[in-house]
Structure 1
Amino acid sequence: MAAMTNLPHLRAIQERYYFLSIRYLASIMIAVAKADPTLWEELDLRITDALTPVTDGEVMIQSSTLSKRIAAWIKELDPEPTPEPTPAKDYVQVTTTDEATYVRIKISGPNRLLLNDIITQLKDTDTEDSLPEALMAFLMEKIQLKITKYLFTPHNHPDQAWSPDYGDIDPEAYANATLVCAKDLDEVAGATEKSYTPSEKMKALIRARDGHCRFPGCCVPASKCQVDHIIPWAEGGPTAAWNLQLLCQRHHNMKTDGRFTADANGLAEIRWIGPMDVPAVTRPTGPLVKAMPRGIWGQVLRDRIQARFERIRDRALNKED
């Protein structure tokens, strides 16, 4: 608890409920330690707010998600932070024996994402070569790679970037990339598509809203998730943003075979019911999620949004009646 002296609000709720594990607290401390001490008070309030549920049965935010959010807050509050101590330099270590050559690489900063993209693209290349063979061909310039990435920037924060693979990222990571096309996801936010399979723009909207798998406790990134109809298509569930969510393969299967059921509200919060009949609610964490006010006004706004959502949902489900 001594380490939480500078975060009095967080310490108060922890001493009252003891709901955070040592590992969870450690991840918070590591993230906050990167901020200037003048920001600790504001970060304390934001962390406490993020840990405070807004609805019954809400699942607590994952420590990894909260750590990334703290990093984003620090960048927002202090665009020019105090320089961190110079980290160990990047390196490439090569050791050759009579049988093999071993390579060990450390790449930090924005380039670490580019290296991961290259390796991932080589691994997914439609070729009979193994990854080592494909890597050698790439190094010898026998293979040319074209890497396509989806980056999301909110209208109100064009200097921020979010990737379905990595979450919040430094825009400098792809500063030299060529912009192929720009799409405004607001165009499909209220649309209902006629086909079972969502359009690429609709999929992009759901990825940027949900952030990762919506099953309680799962953080599989958006790029590795499938888009699921909350109300099944076969039961009249439309292909609309309010009826879609991200699920990893495993949890998609668990919902499809009936082990868990899901229900959405107007704020895209998903209420899960499993074999123990205990509800668990997850909130979206992507960059398109708008912060909701707390208190009486927040509850009034939630009620209005929910009433509007129910009208839209009922009209869509009863359109053939």
Structure 2
Amino acid sequence: MDQWKVWLSETQNLQELQLPRHHPEFTSKSSDVQIHTFCDASESAFGAVSYLRYQDDNGKIQCSFLASKTRVAPLKSLSIPRLELQGAVLASRLSQTLEKELKLNVTHQVYWTDSEVVLKYLRNETKRFKPFVANCIAEIMDVTSKEDWHHVYSENNPADRCSRGMKASALVSDQLWYKGPTFLHTVIQKIACLKANQPTDKGSKLLALTPFYDHSIEYLRVGGRISHASVPDDAKFQLILPAEHAITGLIATEVHCRLHHGGQEHMIAELRQKYSPLRARCVVKRTIRKCLICQRQRILPKVPIMADLPQCRLNVSHGPFACCGVDYWGPMLVKERR
């Protein structure tokens, strides 16, 4: 009854809820129209939410809420990975429906989940799954590809509101729900500024690297004042790698194997000959920690249990200080008389 009263009182706050439903009419100058769909699941529900991200005529990135869907978890208890997979199925259905009904000229569909198990499911090419998992994967892969799916942290996942729920008073002022995570705006805007040779904002993590955009390969490189150094260009202007991207892990693994499973400092020095991964030390530590060969090398032999103490050290019949001794080993001053 108490929960019912709380829920009833929260419904009054829904009058303050304002949800912009209009999406703009794109002109010929508008480009890179994308739909980003997030999904999540919990023991009680699973859901998905989609956002429209595009570049307007002024070159500015815009992001707006499109739609969301939530489903109550089935009565038959399912594991969290299976519920997360159900959320991924719902996300694929939602994004395809939006593209069809809104008649948008979408250039790319992007999907986000905070479940690494789902990403492993979708990227699997060898293992065969049970019918339930196999059918879900087949439905997802019919309309998407494994390159469309990415990992997002839970704190940046707006679909977490769908699976866990939240009060109406909090939903009214929740910017993450209305506009999506900040990286949909900031990261791409920073790259756009670098393409146009414009400075990035002072709070950018890339600012310390003085990056510039290499138009020949369409990628970011580290800048600096060593352009006249007699070293290869890749060593002078390394490619910037994101810390959490899959390609960064593959490059670090290749370097680790090429160095015959070398240590952290050796790997970092070798990586920086061509690349400059963000949070390089964390990337290297994670690579070494996941290496099976290094895990076997780190295993120590089990220390045997020492033998029992002898009886003479356990059965003491007299009290403390019953036997005392004085250490006379040392310098003893002797004075001789005449």
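Just so you know, all these numbers are worked out from the coordinates, no wet-lab data involved. These figures come from a predicted structure and were not determined experimentally. Cβ atoms are built from the backbone, for glycine too; each structure is taken alone.
Using distance in nm of label points 7 Å out along Cα→Cβ at positions 290 and 306, single out the structure from 1, 2 with the greatest value. Mind dumping the intermediate values first?
On the way: 1: 1.8; 2: 4.2.
Largest value of distance in nm of label points 7 Å out along Cα→Cβ at positions 290 and 306: 2.
Here distance in nm of label points 7 Å out along Cα→Cβ at positions 90 and 138 has been calculated and equals 2.3, so which of 1, 2 was it run on? Please list the in-between numbers first.
Values: 1: 1.4; 2: 2.3.
Here the read-out was taken from 2.
With distance in nm of label points 7 Å out along Cα→Cβ at positions 234 and 298 derived from the coordinates and found to be 2.9, which of 1, 2 does the value describe? Walk me through the intermediate numbers first.
Working: 1: 4.0; 2: 2.9.
This value belongs to structure 2.
Kindly point out which one of 1, 2 the value -0.43 was derived from, the read-out being log10 I(q)/I(0) by the Debye sum over Cα atoms at q = 0.16 Å⁻¹, for residues 210-265 alone. Write out the running numbers ahead of the final one.
Numbers: 1: -0.43; 2: -0.65.
Matching structure: 1.
Which of 1, 2 yields 4.5 for distance in nm of label points 7 Å out along Cα→Cβ at positions 58 and 258, as computed?
Working: 1: 3.3; 2: 4.5.
So the calculation was done on 2.
Of structures 1, 2, which gives 35 when percent of Cα pairs over 34 Å apart is computed from the coordinates?
Working: 1: 35; 2: 48.
It was calculated from structure 1.
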